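In structure tokens below, several structures.
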Structure P
Amino acid sequence: MVTQGRALPPIVITQAKGAILRDENGNEYLDGNASIWTCLHGHCDEKIIQAVCEQLKKLDHCSSLGLANEQAALLSKELVDFLNLPESTRVMLSSDGSSAIEAGLKILHLARKLRGEEHRKTFINLCGAYHGDTVGAMSLSHSPQFHESFKEIMFDTVQIPAPACYRCPYNRAQPEKGFDARVVRKCNWECVQDLERVITRHGPQNINAVVLEPRVQGAAGFLMHPRGYLKKVFPLLKTHGIWLMCDEILTGMGRCGPAIVSLNEDVTPQAIALGKSLSGGVLPLAATLLDAEVSQPFTGPDSPVFYHGHSYSCNPPSCAAARASLQLLQTKHNTDYREKFASLLAEASKIFWQHKHVGDVRQEGGILAIELVEDFFTRKPFPSCLSIAAKVCSKAAELGLLTRPVANSLVLMPPLCATKEQIQKMCEILSAAISEVLEA
């Protein structure tokens with residue numbers, strides 16, 4: 001935690017249950033970001049813990065290099081079924097989101113070579129993109145704060161404007177209190193036309209894939225895209241034989257309501273990366289899912305080996321946790337539940353519109369972002385050197401809510417176990433923190 005450029009001692013968490021965290025001094029906090037967006041169902045869920053403990057009694061770990069284990073195989077099948085993907089989908093399990101992106105990037109690159117399409121080397125991604133901190137994932141990103149120091153070791157990619165309506169230069173609508181900018185936007189989908197121009201400029205025959213976070217760009221400032229963007233983009237890519245890789249590490253596993261966002265727009269990407277809440281946030285786990293078009297060069301009896309692996313790939317207790325999480329997403333925290341949860345968050349979030357320095361309140365399912373601005377009517381942002389959002393989060397911690405800012409946006413992403421009262425309390429505390437920092 002940082003305030004006015006001075007690092008503060010971290011809060012030492014010693015215990016957690018549901019949506020509550022406790023520190024070494026016995027203080028309780030509401031977990032407003034599901035512990036960096038991972039603890040999907042809440043902390044120490046009994047069904048997930050039981051599944052992990054039972055697995056640990058049988059098999060703690062085994063290599064996935066030349067070996068297999070039952071939990072990894074069952075999880076892969078159940079994951080494909082849950083996402084309603086074709087049976088031909090291939091699943092590669094890894095330990096974290098960056099690794100899932102890295103594996104996907106390497107597979108897309110090698111698959112093109114094996115198909116005789118060596119010229120398709122260019123990757124396109126969104127302005128402000130963040131896909132992880134391994135070298136390939138950094139190359140697919142455009143986040144100076146995280147990656148500027150390493151640009152000399154990254155390969156070049158092509159940026160296109162993010163379809164984020166609040167600050168989109170094509171959006172002719174004026175800010176309106178009480179409305180997500182995407183709802184009142186006035187445009188002609190010029191962002192899609194931008195993509196088409198970039199494809200033409202670089203030559204569609206030279207482009208491997210477009211890589212993006214669908215609907216919500218997390219580290220970019222929780223930018224949110226209008227519904228229908230992917231649905232318009234996908235046919236354009238298909239026409240030119242360009243693949244689509246969706247980074248659903250943040251948005252997947254029901255976080256935005258549907259199992260994954262891309263399928264909710266009738267789009268089936270050639271590659272999907274999952275992570276964060278895949279295991280319910282209990283143990284490290286990620287996955288890269290590939291359709292038959294991409295995986296086909298690797299599946300024949302004489303096909304080349306994809307030399308890529310990690311020591312903890314297919315870790316059995318992690319896979320057991322993920323299987324238990326999938327069960328919860330189909331029972332206790334099913335689609336209907338997640339829709340009601342999103343409605344509760346939407347209702348509680350109305351409190352933020354009373355603040356003159358709140359420019360936009362945007363929501364996708366269980367993800368809420370509140371963007372702070374110096375001036376509502378001009379959308380003028382606060383200078384980054386002021387760390388306004390960080391100060392608000394520091395004040396919120398004093399009041400009993402833990403969450404993190406991203407740029408000038410405050411983020412609330414409660415675990416799905418959070419009650420109506422806890423959701424309301426989170427919004428009330430964050431609103432009170434805004435008042436104390438900006439309106440005192």
Structure Q
Amino acid sequence: MNFNDLGLRPELVRAVTGEGYSIPTSIQERAIPVVLDRRDLIACAQTGTGKTAAFLLPILHLLVGGNRSRHPRALVVAPTRELGVQIGEMAGRYGKYLSLRSTVIYGGVGMEPQKRHLAAGLDLLIATPGRLLDHLGRKQANLGAVEIVVLDEADRMLDMGFLPDVRRILQHLPTTRQNLFFSATMPKKIEALVRQSSSNPVLVEVSRRSTLVSTVRQVVHPVAMARKLDLLKVLLQRTDVGQTLVFTRTKARANQLVRRLENSNRRVAAIHGNKSQNARTRVLEGFRRGDLDTLIATDIAARGLDVDGISHVVNFDLPHVPEDYVHRTGRTARAGRGGDAISLAAPEERSQLAAIERLVGKAIRQEHVAGFSPTADRAESRSPRPVKLASATRTGRQRHAESRGKSARRTKRGSVRLA
């Protein structure tokens with residue numbers, strides 16, 4: 001099957017093939033006809049499977065044939081600025097032969113330019129939840145004409161605490177609309193939201209829930225917590241390690257790793273929530289161009305990161321939420337290519353590793369790196385310390401001081417001190 005077989009407009013097929021795609025992915029092949037048929041959809045698809053095009057292409061197709069309005073007729077809600085910007089860029093590329101208007105609104109930047117874009121008239125609006133609610137609260141956005149709504153990476157919005165915001169946004173939409181839910185996993189709270197918001201939705205799963213694409217090679221390197229940085233340095237020097245994404249749990253740890261890796265031959269930068277939007281954009285562009293080869297990221301900041309050719313994902317810290325492991329490792333092995341997911345697992349993280357293995361449905365291969373086994377480290381720490389021999393040339397004053405010290409210790413323990 002090719003994109004012509006899906007019933008898309010020639011302008012869309014021309015744009016997609018111009019981007020170098022000729023055969024739709026599994027999620028695109030199965031989801032696009034459902035959306036074109038104006039059915040509600042629940043799509044469980046891992047990152048890197050082409051899910052963004054699976055909803056953008058049919059939405060752009062439907063918008064061309066509808067009635068024009070000053071207010072957006074399609075809304076895509078995304079959890080992060082980076083993902084929203086990425087969706088906006090793809091909408092521009094796929095719709096370049098169509099006369100449709102779209103914009104992206106997100107926090108961290110001024111509201112006034114966004115207000116002007118909203119007032120100028122739109123067909124497609126892409127937004128993060130908080131900033132969209134800000135515009136709605138100021139009467140600067142109107143969702144009364146929305147015919148299609150997409151919740152992209154719905155499970156991530158749940159993890160980030162956006163579910164109440166999403167519910168408030170849905171209250172601003174017309175009752176009759178098409179609902180499209182895209183998510184790598186389907187937690188119970190998201191399933192409840194789907195049941196409340198949708199009408200007889202079609203379920204499309206391109207792989208078993210919470211599984212990784214088969215081309216990801218997974219390995220766990222057991223290591224003591226204090227030796228993780230040294231092991232990371234060793235791994236980054238391997239000749240097969242190209243563009244690498246390293247995940248940490250905290251922003252402070254990400255900054256620390258950048259400082260500690262500055263003297264390596266890797267070009268390193270961090271991306272996390274404390275970075276300004278301009279700084280994050282510069283780092284991402286540098287990583288995409290290859291000016292940077294190692295990106296240290298937190299889970300939230302890396303959400304929506306779409307960079308071709310990431311060879312390795314390194315879990316410097318194992319995630320507390322096992323689903324995050326799926327999201328992280330999905331950054332490599334895209335578009336049918338292979339990739340490596342490396343996890344540095346300390347003994348203290350045994351429970352997190354067990355939860356991840358339960359989620360993915362198998363034990364992950366463990367490989368000890370010479371010199372970094374945590375059992376070896378513990379054995380070394382238990383071995384007796386070498387005795388420091390006293391000098392044979394002690395002065396009389398030193399011998400006298402040592403003798404007084406021994407006598408004082410015996411007295412303190414209750415021994416009889418001789419006069």
Structure R
Amino acid sequence: MTEGYQRAVDELTARGRFGIRLGLGRTKALLARFGNPEKQLRGVLIGGTNGKGSVQAMVAAALREGGYRVGQTPKPHLSEYRERIVVDGKPIEPDDFASVVGEVLVEAGRLERRVGPPTEFEALTAAAFVWFARTKVEVAVIEVGLGGRLDATNAWQGGVSAITNVALDHTEHLGTTIAAIALEKAQIIKRGDFAALTGADGDGLAVIRRRAKAVDVPLRALMPLPVLSMDRGGIKVAVAGIPLKVGLLGRHQASNAAMAVGILDALAGAGIARARPDAIARGFAGVRWPGRLELLRADDDGPDILMDGAHNPHGAMALAAALDELRPHLSPGRATLLIGVVREKDLAGMVAALRGAATLADATVIATRVPDTPRSLDPREVAAAWGGDDVVRIVDDPDEALAEAREAGREADGPLVIAGSLYLVGHLRRILVGEA
């Protein structure tokens with residue numbers, strides 16, 4: 001990477017010192033300095049506790065197959081920071097990232113006295129919209145960062161809003177009940193939207209329904225698509241009785257696929273973009289979402305490695321269910337689990353969900369630190385939550401933990417599962433696929 005790119009990353013991430021300060025004022029002020037480029041863009045804003053990444057990956061893949069120039073904002077990144085601004089399925093080039101982020105940071109500095117210092121995520125969001133407008137993106141597929149109401153992305157209105165689901169996460173910012181969290185997420189539905197969609201149920205759905213009614217936006221509540229089959233290559237679902245292959249693992253992708261199909265229908269109805277059935281079929285079959293229930297073999301003689309950034313109980317339950325359903329298709333021996341968790345997460349809930357997987361009942365468990373963040377839990381805390389250091393190996397260094405976990409997997413000829421944090425998954429994935 002160029003020196004300019006690294007300098008831009010350093011200057012942007014240094015704004016992490018301002019912490020998470022929810023609000024739209026700073027983002028709107030930044031965008032105004034660039035002539036409000038977000039107003040040139042139409043598309044979908046996707047919120048929800050889990051599944052946002054898979055849904056945006058499917059929607060974008062189908063639209064690209066349909067010939068559209070698509071802008072995406074995946075988060076967090078796995079390998080390089082520039083992965084957070086994507087056009088036509090490719091991360092922004094390092095020099096372009098350095099240029100547009102540099103411009104945004106200059107304006108951010110000029111705004112500090114009037115509106116306060118824009119945060120890292122606010123500056124990044126502004127940079128993404130500026131870049132999408134400059135590169136003539138035709139459809140924006142934007143993923144909410146945190147919550148919805150006061151998230152920087154909510155400074156934009158694309159025409160379609162989607163909320164995948166509502167579960168307990170980020171309770172220190174969003175509230176401690178499903179209804180409270182749903183209230184925050186529901187605010188991405190804005191008057192003037194063509195349509196809103198959700199896969200939420202119960203209290204979450206009730207709150208979202210009230211919001212949609214209050215702003216006079218038609219709401220579709222979606223059910224998971226029927227699953228016809230699944231194997232190592234993904235799942236096959238039925239859409240109006242027609243089989244559709246999805247190149248992502250896990251039964252929970254049936255919910256995400258329903259949301260993606262619904263979004264594509266809404267985009268077509270709004271006159272924003274229309275993907276033909278053959279484009280949707282190609283896009284869904286070929287979709288990839290690295291680090292999210294991603295199956296790979298690191299070498300010819302090693303067992304399967306399954307990586308998933310599940311970082312809350314809802315995600316951990318999906319991983320546990322997927323593990324048990326995929327078990328006949330994985331390396332046959334005893335499983336190994338390598339886990340690292342960051343603070344603020346519901347460790348007890350995650351551990352309870354993972355321990356519910358039959359695949360992990362007799363697994364070799366290794367706890368490690370999450371690299372590249374001061375928020376890592378001490379692996380001893382993770383081990384204690386699992387059952388103590390008499391049943392869990394503690395290896396502080398994640399690289400050493402990976403080597404030990406791979407050796408355990410080879411000895412048992414069973415799958416190695418890496419989970420607990422996308423930071424951990426991203427770091428170890430670079431090693432496994434030869435990027436580090």
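With FRET efficiency 1/(1 + (r/R0)^6) of positions 70 and 326 (r between Cβ atoms, R0 = 35 Å, to 0.05) coming out at 0.30, pick the structure among P, Q, R it was computed from. Write out the running numbers ahead of the final one.
Details: P: 1.00; Q: 0.30; R: 0.70.
Matching structure: Q.
Here distance in nm of label points 7 Å out along Cα→Cβ at positions 254 and 342 was derived from just one of the structures P, Q, R, and that gives 1.4; the source is P. Where does the value -0.62, -1.21, -1.36 come from, among P, Q, R, when log10 I(q)/I(0) by the Debye sum over Cα atoms at q = 0.11, 0.21, 0.23 Å⁻¹, for residues 142-261 alone is the thing being computed? Label of the originating structure: Q. Given that Cα extents along the principal axes in Å, derived from a single structure, equals 60, 52, 40, which label among P, Q, R identifies that structure? The read-out was computed on structure R.
All of the numbers you see were taken from the coordinates with simple rules; none came from a lab. Here the structure is a predicted model, which is why all the values come from computation and not from measurement. Cβ atoms are built from the backbone, for glycine too; each structure is taken alone.
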